[in-house]
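Each value in this text was obtained by applying a stated rule to the coordinates, not by laboratory testing. Owing to the predicted nature of the structure, the values given are computational and were not obtained by experimental measurement. Cβ atoms are built from the backbone, for glycine too; each structure is taken alone.
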Structure 1
Amino acid sequence: MNGRAFLDTNILIYAVLDDGPKVETAQFLVASGAVISVQVLNEFASVARRKFNKTWAEIGDALEIIRSLVLEIAPLTIDAHDAAFAIAARLNYGVYDAMIIASAAGTGCDVLYSEDMRHGQVIDGVRIVNPFAP
């Protein structure tokens, strides 16, 4: 294990847009220097606009901050797509969640922080951890 962590979109939402009890943990994870993907940036922008009614300028500012804090932003590639398709078919994950898992594995991360996936499951060397689980 190399200690690299990948963040799902929901962690960024809590860290930047929320004001509930999950904020502190989410902000700690973002500030710790993790890996995300272009998909995570896109999903963040979509949720910020659709669910939080943020302006494009506000979203741009938030994305700039996020990009300055993360260690790496994984691109969307055909190899990641193929790996995600295989994960989705093998384990019955939705294609977008499978893409997050494939991106985490493809960037050498051994932990994926996500509230929305199967806590404790290990897929292609990546352990899914819900940082808000009791």
Structure 2
Amino acid sequence: MAKALHMMIRVLDEARSVDFYSKCFGLAVAGRYEWPDFSLTYMKNPEADFEIELTVNKGRTEPYELGSGYGHVALAVDDLEAEHARIKGLGFSPGDLKQMTYDGAPFGRFFFIQDPDGYKIEVLQKGGRFR
């Protein structure tokens, strides 16, 4: 059986990305590894073992093209409205709160936010399928 370990994203400014993921989602640096041409920073929190791997390619000055294939990573929170307000209060720009239905029944409540490099993050209310 396979175990999900991490997702990797390429970022321009490691400090800016660490600050964003720390402030918005309570992730902390779990490990940092340096090579001559790139560095890898792994971030996670006590909620799960799954990590976000921030890859910094040294010397890169232009933003990455995200393309049309990447969708988003999803994170679940206990109180969606409170997290939306908290993140907005930090000076970030979360999208509007939304409700999704399936077969006429509530399926999920969520909002989206983009990290400093433009990667989309879906923030879901814990419950039902999203625990």
Structure 3
Amino acid sequence: MDFSLNDYLLVFIILTSGLLLLFPQALSGGVKSINVKDAVLLMNREACTIVDVRTEEKFNISHIPNAISIPYSKLPGMLEKLNKQSKKTILVYCGSGNSSGRAMKLLNQEKFESVLSIEGGFSEWSKLQLPVTQKNI
């Protein structure tokens, strides 16, 4: 039985598609995310640590209730602060969802077990008109 180049390519595409269906994390680059509505349900169901990785200025303007501010640029130096919370699910968010994905990857590399990035970040939270808090300055 002779196989042509097209046959090999077809087999490769089928195998790759099957693997990506079985392991969707490969497509997301390992980012485990949760949409805002599911994040709210999770927060109501269990104690979570909510980490805002936006700048302190943006955090002070408004943030998700009970969130702690650890700007992404300072995250590597603040891991000790989060170690006390390592048994809880950590929900990370930023302005739109990009920096929180990078922060989540960093936390996973540091062996934090349950870390999720909130899809759409604070802008999605606000768009859904969910409660926000301002820091008292």
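A value of -16000 was derived for helix-only ellipticity at 222 nm (-39500 (n - 2.57) for each DSSP H run of 4 or more, over all residues; to 500); which structure in 1, 2, 3 was it taken from? It was calculated from structure 1. Ranked by distance in nm of label points 7 Å out along Cα→Cβ at positions 12 and 60, structures 1, 2, 3 are topped by 3, which has the highest value. So P(r) over Cα pairs in 5 Å bins from 0, in percent, computed for just one structure, reads 2, 10, 18, 20, 16, 10, 6, 5, 4, 4, 3, 2, 1, 0, 0, 0; which one of 1, 2, 3 is that? Structure 3 accounts for this read-out. Using distance in nm of label points 7 Å out along Cα→Cβ at positions 4 and 100 as the calculated read-out, with 5.0 as its value, let me know the right label among 1, 2, 3. Source structure: 3.
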